[in-house]
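Got some structures for you, see below.
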Structure I
Amino acid sequence: MMKKLILFLLLFVFAGSAIAADLKSGEDLVSAMYKKYSGKWYKTLTFVQKTITHKPDGTTEAATWYEAINCPGKLRIDFDPVEKGDGLLFADGKIFSFRDGKTNAGRPFVHPLMVLGFDVYMQPVETTITQLKDMSIDLSTIRQEDWQGKRVYVVGAKQGDLKSPQFWVDKKDLLFVRLLQPTGKEKKSTADTRFNKYVKVKGGGWVAAEVLFFVDGKPATTEEYSDIQVGMDLSADLWNPEKWISVDKTYFKIK
């Protein structure tokens, strides 16, 4: 009996090592992320977001945003008070900025945090790979290291490089935890985004209830999510910029 148990444990360890060894590129990691949660990840998500802006003088300013997601690629953000009509819309590969309910024609933009934090788990692997390459992430470079007490995969940069475009993924649960990208007019600064405090949601999938944004190591924005809901039916009109004001927004459950 003991010999069988030892053999089983050895096989288990070997199998885990083999899986890790198979991840030789960012493409392999994207594929593994998709396979782990395919058919188990939510399509729709809503939450209330407390957005805390960190100012250079050390003070902060808080605002409330109401957000709705329809994977892949659709994110709606209504700023409080919703009646004013201010917000952002990401849909069909574009970003629209609204002020007093009005916007322009939008501009091309694929939200990197939507791709890595949500879409990767349910859209075709080839689509995610193309989007990551468009972000100038070198998918041929992958390594492992310890971060925040966990083992993570790092794609896009070698050891010690915290400047190149790169994303980090928790090895155990294959959840996206960090993105570093050049930012600023001349791309000389570094934006560092971290997905923290993951909670498992009903029906499968996870949501990071805290998102931290840094620029050159200094806190820029903190996002705290509450009233997290998944799996609801959301009107297609929510993603239509022409219906930004008129669409029914009762799903927000605004109090």
Structure II
Amino acid sequence: MSSAWLPAGWRARATNEVVIVSARLSALPLSVEAMRERIASTELERIARLQRPVDATRSLLGHSLAREMLGDWLRCAPAEVPLHRDPSGRPVLWANEAPCAPFVSIAHSGDTVLVAFNAAGRVGVDVERVQVLAALMELATSVLRPDELASLTALPRETQLEAFYRVWTRKEAWLKGLGVGLSGLSSLSCTVEDTPDNALVAVDLPGEHAESWQVHSITLDSAPESMPEMAAIAFEHATSWTIMAVANGR
């Protein structure tokens, strides 16, 4: 039976599709004390080293939610989930000295915390608050591939900022799914345009194949208009995804 603060029916949905659970710091579904009880001591030590209290709360919420989902799936207490960090810092389950399914990914920005769960394979999620960038095209030139940059510059100037965040979150979600850092930015190409179709265009990384992955932008309906957000999901071996909000379990 699912935890009281996980979305109803999330487990049934997760058998066939990627589930993304969203939560807000401004409406915490669980007390800080209850979140701490769900997290292993080693992770609590890492969180305690974060300098800003808001960063610590975001990390607590993301990791407690990830452990809640994994514990519900594995039929164990959240604190007992054998969740580790791989060399890239990605939280993963381990078996035979390698990451194994189900996979989770955690992202947070501003008031938003997202946790993605994929029972079939790897998954990555990213969220960013859209902020005005004084040197937008200079930054885009340094992080986008030539085809992505060409598509971005061809757009009307007033849409370029949003488009940049769109392609950036798509790329970042995929890199998080792989567990590689920003050095892998040139390894993939995503569409810049707002489209419901798979945004992944090409993958140039040994052992990885574009046909195994899907990359999609996520619409966060509850984002305040004054603080627009852009988010994306990347996953393998699944055919669809859904986003569900946590219940207020406090």
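Here, each number is a calculation from the coordinates, and none is a lab measurement. Just so it is clear, the model here is predicted, and its values are computed rather than measured. Cβ atoms are built from the backbone, for glycine too; each structure is taken alone.
Figure out for me which of the structures I, II the number 21 belongs to, where percent of Cα pairs over 34 Å apart was derived from the coordinates. Don't skip to the answer; put the middle values down first.
Numbers: I: 21; II: 14.
Of the structures listed, the value fits I.
In terms of FRET efficiency 1/(1 + (r/R0)^6) of positions 103 and 215 (r between Cβ atoms, R0 = 25 Å, to 0.05), which of structures I, II is highest?
Sorting by FRET efficiency 1/(1 + (r/R0)^6) of positions 103 and 215 (r between Cβ atoms, R0 = 25 Å, to 0.05) in descending order puts II first.
Comparing relative contact order in percent (Cα under 8 Å, 6 or more apart) across I, II, which is largest? Spell out each step's value before the answer.
On the way: I: 19; II: 25.
For this comparison of relative contact order in percent (Cα under 8 Å, 6 or more apart), the top structure is II.
Assign the value 2.5, calculated as distance in nm of label points 7 Å out along Cα→Cβ at positions 143 and 175, to the correct structure from I, II.
I
Identify the structure, out of I, II, from whose coordinates helix-only ellipticity at 222 nm (-39500 (n - 2.57) for each DSSP H run of 4 or more, over all residues; to 500) was calculated to give -9500.
Answer for the origin of the read-out: II.
Name the one structure among I, II that Cα extents along the principal axes in Å, for residues 63-110 alone of 26, 22, 14 was derived from.
That value comes from structure I.
Have a look at I, II and say which one yields 0.90 for FRET efficiency 1/(1 + (r/R0)^6) of positions 71 and 167 (r between Cβ atoms, R0 = 25 Å, to 0.05), as calculated. The partial results should precede the final answer.
Working: I: 0.90; II: 0.10.
Of the structures listed, the value fits I.
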